[in-house]
1. Out of P, Q, choose the structure whose coordinates give helix-only ellipticity at 222 nm (-39500 (n - 2.57) for each DSSP H run of 4 or more, over all residues; to 500) equal to -4500 when calculated.
2. With log10 I(q)/I(0) by the Debye sum over Cα atoms at q = 0.17 Å⁻¹ derived from the coordinates and found to be -0.73, which of P, Q does the value describe?
3. For relative contact order in percent (Cα under 8 Å, 6 or more apart), which structure out of P, Q has the highest calculated value?
4. Given 3.0 as the derived value for distance in nm of label points 7 Å out along Cα→Cβ at positions 11 and 59, which of the supplied structures P, Q does it correspond to?
5. Quick check on the output: 1.8 is distance in nm of label points 7 Å out along Cα→Cβ at positions 51 and 83, derived from one of P, Q. Which one produced it?
6. Given a value of 4.3 for distance in nm of label points 7 Å out along Cα→Cβ at positions 67 and 91, calculated from one of P, Q, which structure does it belong to?
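Values in this text are rule-based calculations from the coordinates and carry no lab data. Here the structure is a predicted model, which is why all the values come from computation and not from measurement. Cβ atoms are built from the backbone, for glycine too; each structure is taken alone.
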Structure P
Amino acid sequence: MALERIRKDDMVMVIAGRERGKTGKVLRTLPAKNRVVIERINLVKRHTKPRGTQQGGIIEKEAPLHLSNVQPLCSRCDKPARIGTKRLEDGGAVRVCRRCGEQIDKG
């Protein structure tokens, strides 16, 4: 199994684009498209028609961002950092911060 660099519930910082410098929590990952959806970042307006019992109107929702435009935040450094992997004694792997060496995975 491949070890993903960014996962759901990670804190990330946007490093490129119009939302540069903002931070948020990853709500969803789209691995097939190399994109992530971040809470309250990259908001777009969606015009919807009424369907059945659903009311129509203008809805604000988060649009996906490309993975290359976000970087995980290290909890210890409190800065965006690159991600490395480290093998454990039991054979498993964990994600680590390349800046300080802190383990990112909870476990």
Structure Q
Amino acid sequence: MLELRPICENCGKDLPNDSKEAMICTFECTYCADCVTSVLHNVCPNCGGGFEKRPTRPTECVTHDCLKNFPAKTEKRYRPLNPEKFKPVHDHYVYVDPRKR
């Protein structure tokens, strides 16, 4: 089950469950759409993977699997980008299709 992390790991922008700007990689590293596009260039600085829009967990409990029973994570993971560490990862993956990395 997705953790639904509450902020962008780079800039600290709030990304609540219903955010249209939340983007995640396969390891659930969470960034806002602005950082993914303009800073990361669709390359996760942690794993090198690409990003996809994070789904939204239903808030209305028609089934048991909803936000009330499985709340979003509240612990904030704020790790601003270290350009020196990111450069080799970025340069290796930036022109490779995320599905072929």
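1. Only structure Q yields this read-out.
2. Q
3. Q
4. Derived from the structure labelled P.
5. Only one of P, Q returns 1.8 for distance in nm of label points 7 Å out along Cα→Cβ at positions 51 and 83, namely Q.
6. Source structure for this number: Q.
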